[in-house]
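Visitor: Next come the structures, one after another.
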Structure I
Amino acid sequence: MGFWGSFVVCRSETPLDELSAVVERHDGIEEHWRRADGWQVGQYPGPELADDAPALLAELVEETGAPALTGFVLDSDAVHVEGFSVAGGHWKACLAREATEAYCEDDDEDFDAEFPSPEAAARAAAAWASAAGRTPDMPGLAEVFAEEDSDFAEELFFRLLDKLGM
């Protein structure tokens, strides 16, 4: 059985497990990583953060003053990625598109409308990274969003962070 839960990415001197936007929605962090320039990544088990991702992201951006990103991992098979910045607003994409589509088969929503193509996702992610003061790798982003073969979708999420310039 793989991981079911969320990654939260933001830039803040305050640890993730002390930011009110996160604390109000989840009991505790499972893993925590620090990245360059004050960026941090937290891993949280369960669906609580994914259920309210747009509001969580908007509150994180307001609280930290920097763009924020989440990735909801579905059994280590796929990742729903959502980002928010003041300049670019909210965007959504997925990693491991075929696996994501399989998880969404029973939904009554238009999958292609819900999750943009890898190229469109790469453009949205690059705009987010630029708003975050990062230098994105556009060809690398397109490659990550088009990737289908990964043993663990979490690895794709961390590759995405690398391609975002983090």
Structure II
Amino acid sequence: MIDIYLAKSYKAIIIVLMAFLLLGGIGLSIQSWRVDHCQAEYQLLDAKFKTQVAESQALTEKAKVEAATKEKQWSEQQLKAEQNHNVKIKQVMADATRAQSTADRLSKQLDTAKSRVSTAPRETIIKYVNTSSDILQECIAEYRTLEEAADGHAVDVGRLSEGWPE
């Protein structure tokens, strides 16, 4: 009887062990599937991350190239403006030299005319005074034009200075 009971108990133990092994195998299979699934998701996320990093680096390089291009354009523009400014300064200096030369000649002519006034006839003196008056009026008109241009320039410089980004 003990043998029958033991035989039945072995059968039950074997069935329980087989069920345990079967459930363990199923559990192990499920865990293996989960690990494989997690690895696949990790690889997918890793690939996406690497793609985003590569895109980010490409955008950074593109921005650097654009910035360098703009800086080069601004530098060329500034150099061109400086060259134009130098040409204009030379022109202004040449004009100033020419004006000074003309003023010197006019001054000499006036000195000569002043020395001759005492011996000149009345009609010549009247012409001299009228011509001097006309020249003075033209000088005043030119002075006003120059003053208006200088004031306009000062206003433009102020506007540009105030509007320039800092």
Structure III
Amino acid sequence: MTSFIAYVVVFLLAATPFFEMIAVIPLGVAAGLNVVPVTILALLGNVVTVLLVILLINQIQAWLTRRREAKGKEPSLKRQNRAKRVWKRFGLPGLAVIGPLFIGSHLAALMGMSFGGTKKQMTKWMLGSLTLWCVVTAVASYIGIDLLFTYTDREGFLVDLLEG
């Protein structure tokens, strides 16, 4: 039952904006969970909430505007300007592929929709991008953890380094 809860936590953390699957997969693998279910659950968690952002874009933008006006704040321009530069240079595919790494997948989807991407285009590119990043992160995490800790007969890189 404990491992079931751990996998549920992986799903929920991956679904959380700004935590993202790129952080969850290495944590899950380092915690000793199986890399395949961690990767699948992290992808599903992230995809579910990104699809919600895409589907509910109009309501989210209205809520953000009301919230900003109530607080009397101006929108944060740093991330928005970074996303605009990527959009101008690489278009929707570039924002969808690069966005999850630098500004987060949820914000990339929100900004892609705000800059003129259609729901269909954004969904297609974000699903491809998130799948790509999940696979890359899973492979890197698995190889990295294998190098750092002992999962085979040999001692890992970290053990060798610490024992000098």
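Visitor: Comparing percent of Cα pairs over 30 Å apart across I, II, III, which structure shows the greatest value?
Guide: That would be structure II.
Visitor: Thinking of I, II, III, which structure, once log10 I(q)/I(0) by the Debye sum over Cα atoms at q = 0.12, 0.22, 0.26, 0.30 Å⁻¹, for residues 42-97 alone is computed, gives back -0.26, -0.83, -1.06, -1.25?
Guide: This value belongs to structure I.
Visitor: I, II, III: which one has helix-only ellipticity at 222 nm (-39500 (n - 2.57) for each DSSP H run of 4 or more, over all residues; to 500), as calculated, at -10500?
Guide: Computing helix-only ellipticity at 222 nm (-39500 (n - 2.57) for each DSSP H run of 4 or more, over all residues; to 500) on every structure in I, II, III gives -10500 only for I.
Visitor: Just checking, which of I, II, III has the largest value of distance in nm of label points 7 Å out along Cα→Cβ at positions 10 and 26?
Guide: Going through I, II, III one by one, distance in nm of label points 7 Å out along Cα→Cβ at positions 10 and 26 is largest in II.
Visitor: When FRET efficiency 1/(1 + (r/R0)^6) of positions 34 and 82 (r between Cβ atoms, R0 = 41 Å, to 0.05) is compared over structures I, II, III, which one is greatest?
Guide: Evaluating FRET efficiency 1/(1 + (r/R0)^6) of positions 34 and 82 (r between Cβ atoms, R0 = 41 Å, to 0.05) on every structure, the highest lands on I.
Visitor: The value 21.6 for mean count of other Cβ atoms within 10 Å over residues 18-25 was derived from one model only; which of I, II, III is it?
Guide: Comparing all candidates, it corresponds to III.
Bear in mind these aren't lab numbers, they're just calculated from the coordinates by the rules spelled out. Every value quoted in this text rests on a predicted model; they were computed, and no experiment measured them. Cβ atoms are built from the backbone, for glycine too; each structure is taken alone.
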